[in-house]
Structure P
């Protein structure tokens, strides 16, 4: 029987190499596992009381300030916490008070770009309800950022992260010329291993509300 264009024939199915089938199945399983992890982590985080989020954020900020990389950084990349992420605003305020430049991400069609931001000044809400820096503020090349604080839904001990699925930071991290990246998560979000793919990028350092450690390279 003649097959339609794009339809897999019995012959092509049986001629497929076993390794190709295994790799295809692994890709499907990774995608499923990532989706399940995202749902689980967001659900747990959503249940955290506000006072617990604030207290845990304070501990994480203290750990950021204790980093040698923080002390030497001139340009610090941060983020505006959303959906009960650990809030790093206290660390960014402390950085600004020490004369460091603070940059925050803004979403564009080409990915994330970073603009100078003075803590305490106004932010702009984008079409997705995400707060961003003033688009008219000075834009700083990613290569000039010395320390990048990176949010995540999960991290593993190797430094691989699970984000929201848009791969924004997977495109940002390779552009850090000499800078160091720090993944920021609650301690329950730090796992032994998260599913990773070839395009996934690792952070150099991991900070939670309970510990601070270098990623296993």
Structure Q
């Protein structure tokens, strides 16, 4: 599989996020460079570049506010090679604010709400939506789905719900029959002054067992 890697470098990145991306860049993957624009615009430019690169099979996008493990691109690629049915594969990332829950969701078709089972299954798990902190897209995603691929959905603002471009993309992808997975053994800590990891999530939920709720439109 020929892969492109797109690090979403941003102004004011924390030093540990910079070093994590530098370790990956030094592995000499073919890189996609973008300017520091709005996230949905950057993702669109990256997808356009993928389609213009005739022999690339997929692209990995890595956000600049995570401490990505150095082997993350290899592991996402291996998952894609071993699971050709997977169109989108994300690492497991966590919300940066309480309740620090995983940014991956399954749609409850009875209630129409997104949820995530806790505790969760280990391994590659099919989901209806995944956060795009660290994510692989196959080329066919952008060949099947019409533009715009990545948009913010502002219709729920009166309800104080802010679905970002990852959720809107996943909704359209699932409607089109594309399959989305998350590797729950591959984690990429979300950064702020500290790090949001599995331990952060589970410790908070142990102290606040009713904190996680179902979402009409998941956002991170």
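A short reminder: the numbers here are calculations on the coordinates, not readings from a lab. Please read these numbers as outputs of a predicted model, since none were measured by experiment. Cβ atoms are built from the backbone, for glycine too; each structure is taken alone.
Taking relative contact order in percent (Cα under 8 Å, 6 or more apart) as the criterion, the top-ranked structure out of P, Q is Q, with the highest value. If mean count of other Cβ atoms within 10 Å over residues 143-150 computes to 14.4, which of P, Q did it come from? It traces back to Q. Computing percent of Cα pairs over 20 Å apart across structures P, Q gives 62 for structure P.
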